[in-house]
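Enquirer: These are the structures in question, set out in turn.
Computed from the coordinates by the stated procedures, all read-outs in this text should not be read as laboratory data. Owing to the predicted nature of the structure, the values given are computational and were not obtained by experimental measurement. Cβ atoms are built from the backbone, for glycine too; each structure is taken alone.
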Structure I
Amino acid sequence: MTDPHDQTGAHRVFEILHEPDWFSGLTPREARLLDGALAFHCLARPGERVRATVLRTDGPHLPSLTDQRTSHIEWPDDRTVVGTIEAHATGHPQSPTGVVDVVLDLGGPPESLMRNEQPPGRLHAARNTVRRRVPVAFDAARQLRTDRLENRRLSRPIPRVGRLDNTSVGSSRGSTKAVLFGLHWLELGGAEKWATETISLAREAGLFPIVLSDRPSGHPDIVRPEYDGALVIPLTHPMSGPQESRLLSQLFERFDIRGVHVHHCSWLYQRLPWIRAQYPGTELVDSLHVLEWRTGGFVDIALRLSNVMDAHHVISPQLRDYLVDRQGLPREKVQLATLAGLTVDPAAGDRPEPTRKAGDPLTIAFVGRFTQQKRPYLFLRLAAHLRKTHGDRVRFAMHGDGELAAEVRSHRARLGLDGVVDLRGPDQPVSKTLSEADLLVISSDNEGVTLTSFEADAHGALVMSSDVGSQASVVLPELLLPRAPLAFLREAERNIAGLLDDAERFTALLHRQHGRVSAFAALPDARAWTRELYERWAS
């Protein structure tokens, strides 16, 4: 790899003065992180030469690419200097004395970053210790607090930014038609999978993708082919205000940004009023997946900014009804278009027929990130109870990775499940796990509509889920479980015990589930809605 930035769109906005030899020692992920950082600093300082010292580490440290620390020419002892490099923004005359030093830290390898971050302080340390040692009891208390906070949140009106009167024709723009995307991070996840798909759809429509992300991450998915040729800038915070505005104004001056599509990106959401004021001809839309307990999450951020936005794409009837019926948004502004066909074709008629017979072992699977939201500890506790009651008649597989991975392994050992629950990582295909599963258990405390529900149905597996988000749209009523952890475990055990000896009921439930999923898939499709939107932007 002699020129790792050649596969990105960064060469459109900056030039490297002298290509260093150490380029060939960067991993593809590191090369793209460096490209994004150089693009940011060159765009934020047009006319100046950026002299960068590039660092890396083997430890569990996140990249520092655009934040204020990059202006400090000192660093921790565990960092290694990869090399130095000089670059400048294209299309601007260079100041003979304008040299700015930055320090770009590429961080540690992605596998070292899969850990549970906690705020500093004794209280948070104690809280985290309790959570690790008694996760189910901790979650029970957490859900009670969630209910109180949710009731309080729903009783208060959500403030809205004022509507903007367009009094100017807007600032100057470039000539290349483009879409500005805002992403959470470049990691595995349902929202991220959809965001990546929209980047491909933009390219198909003839629009250049510009991708900003705003959450701390090692961004392992930045090497995906969907990002080839795109301008990808992973932001790290806090940044200075002048650099933020200069970044956006330079992007609009260099590209004809026809639209902004926000996917769970707080930083870009908060700058939409400024973009609307400065570039009033740009359409502003978002994609919303999950109504967060406790805070409202991105849905409530979108509501606050709705007066400056053109449309909200939602993936479930629950979100549409919340925005329209509960929050009073105009129905025509809220576009329901589902992700049912994102990873499988729910309308396909070639689903495998169930082959279970009475008395056959039941294979139960968990598929998802090992995070607090997904509550993998509930699945492990369920597995322990079922194993104690039913022995070898139940089998278990957990497929995933994430910041709770070490805790998952620890809980599995403590519950005596090391030889019982098969742990599988992202190096193995999810399709293999689902093809072996009879039942997928979704233990999350919050969701939108999980992609794994559609994938499980396509592989002939029943889906049992906590009753959160819009899971009721695809999961059968008798397989929906309470969100509260103890009630969840009690109902899950009861339902699974009933399935073990009743193969006919299992088959009947599976056929009903197929019908429910197919009906959901008949709703408007997110790909079709987005493709039509981008083609209009490109025209």
Structure II
Amino acid sequence: MAIIDFFDRGWRINPEGAAYIQGDRSYRFDEVGRLSCRIARALLAAGFGRGGKGAVWAGNDATAWTCALGLWRANMAWIPVGARNAADENRHVLDTFDCEVLFFQKEFEASIAALRPRLPKIKRYVCIDGEAEGAVLLAAWVAGHADTGPCISVDLDDVVAISPTGGTTGLPKGVMNTHRSIQTFVAHFMIACSYGAPDRPVNLAAAPMTHTAGLLSLPCTARGGAVVILPKPDPALMLAAIPQHRVTEFFLPPTVIYRLLDIPDLNKTVDFSSLKYFLYGAAPMSVDKLKRAIEVFGPVMMGGYGQTEAPGAIAYLRPDEHFDAGAVASDERLSSVGRPNPLIRVEILDDDNRVLPQGETGEICVRGDLVMKGYYKDPAKTAETIVDGWLHTGDVGHLDAGGHLHITDRKKDMIISGGFNVYPSEVEQVIWAHPAVRDCAVIGIPDEKWGEAVKAVVELNADQSVSGEELIALCKQKLGSVKAPKTVDFAALPRSPVGKVLKKDLRVEYWRATERKI
């Protein structure tokens, strides 16, 4: 299927139903579908189409998302840009990935105007919601174009998204995903998250739709369900929206879930009975906080593991897999990301690209239709990352006896202290378990004796305290002295716009005085 076919499936089965809900406004499938057709026809009439690239610079917004649907209907590649990113980061993405048409909200007019001299490849600016200098108003631009879908040729290997990587290791690379890879993601999600024939899912898009929340809305749309769009992952907004709209599924990164868990008596004041799937991912989650989430939200937690290069669906830990014989599953099970999904192959490879036996630790590698086409205009990096058909994820892990996939850490984050390998995530799980700790990150820092020493940087819960010595003693008790932090700092952790802890930025201060490349 082409990516737009998933929206059209929902349009066909529920034309008068709400496709998107934003505030007190509902957008019907028929209304959104017809606007996306006019956008596609306007793009084609302007000379854009297959092979072209377009972007939408906007916050979470139904009309902005409809512009992305219009790009896909014209078989163009969508370039996600984050509304909360620094303007120059978005400029780099738009220019490097050869954006030709930019849709934007008026609130970003000043930022875009300042960047325009440095964006020579953009041929058309379209303002979604107001008059803007040097841009055409969306309503005026699509006026007169037919509201039926254009007849165009689509190949499943056509690129439909050029997505920036997280940028945590330098300037972002452009990941080229295709109709085929997105189709595989949607199939995996729909297999894992089942609904009865008469059920209409309600998806809550609280995280940025330019990131995970956008793709996660597609399976809901394909089932004729409604996507409730929030401007940001604000706890008050989310907790009001869930019972109001009878939300059945949504995704949040662990850091935002931790904020929700800090709210006293949450399950006594908010009705979560409509929830079926509460997805968490994009970063490791504390097992102790996951257990608390199960208590608060019910048997609905669903872990996920994916990458931009293999979008959103390498493995899932389904809600039922969080339990064993009626009780909450073991810490070992809960620390996994679930079993690999059925339409791909996942293996653990060593440094010579040999498959390792079950239980042994190596690099997690993936092959199949979920894997990206490659990095945009970077064949050398593509060849380094996809070897003999295997996507090398850069994640270190193992498959346990039950077939569950465990991520030990990012390959580049491993600490070598006195010749011993220390995986930060193992130490982080112990520190996360302390009730005073909200979040933490473990890194290696320069040490004359050991080469690298283990350092923990910790964020505490409000009005709670614990000493560094106490946390070090806890880690020694659980893990031994080699893996225990030598020092602990208490500070706010640097994060990306989607909530990932930026360990590269965290390491900078500690490695600044050395010549070692971080």
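Enquirer: Quick check: 0.99 is what I get for Rg/Rh (Cα atoms, Kirkwood Rh), for residues 188-387 alone, calculated from one of I, II. Which structure matches?
Expert: This value belongs to structure II.
Enquirer: Output the label of whichever structure in I, II has the greatest value of FRET efficiency 1/(1 + (r/R0)^6) of positions 108 and 428 (r between Cβ atoms, R0 = 30 Å, to 0.05).
Expert: Across I, II, FRET efficiency 1/(1 + (r/R0)^6) of positions 108 and 428 (r between Cβ atoms, R0 = 30 Å, to 0.05) peaks for I.
Enquirer: Oh, and also: Just checking, which of I, II has the largest value of relative contact order in percent (Cα under 8 Å, 6 or more apart)?
Expert: Top value of relative contact order in percent (Cα under 8 Å, 6 or more apart), among I, II, belongs to structure I.
Enquirer: With percent of Cα pairs over 32 Å apart as the yardstick, tell me which of I, II scores highest.
Expert: I
Enquirer: Work out FRET efficiency 1/(1 + (r/R0)^6) of positions 156 and 244 (r between Cβ atoms, R0 = 35 Å, to 0.05) for each of structures I, II, then name the structure with the largest result.
Expert: Between I, II, the highest calculated value is found for I.
Enquirer: Identify the structure, out of I, II, from whose coordinates helix-only ellipticity at 222 nm (-39500 (n - 2.57) for each DSSP H run of 4 or more, over all residues; to 500) was calculated to give -11000.
Expert: I
Enquirer: Supply the structure label, taken from I, II, corresponding to FRET efficiency 1/(1 + (r/R0)^6) of positions 164 and 380 (r between Cβ atoms, R0 = 35 Å, to 0.05) with the calculated value 0.10.
Expert: I
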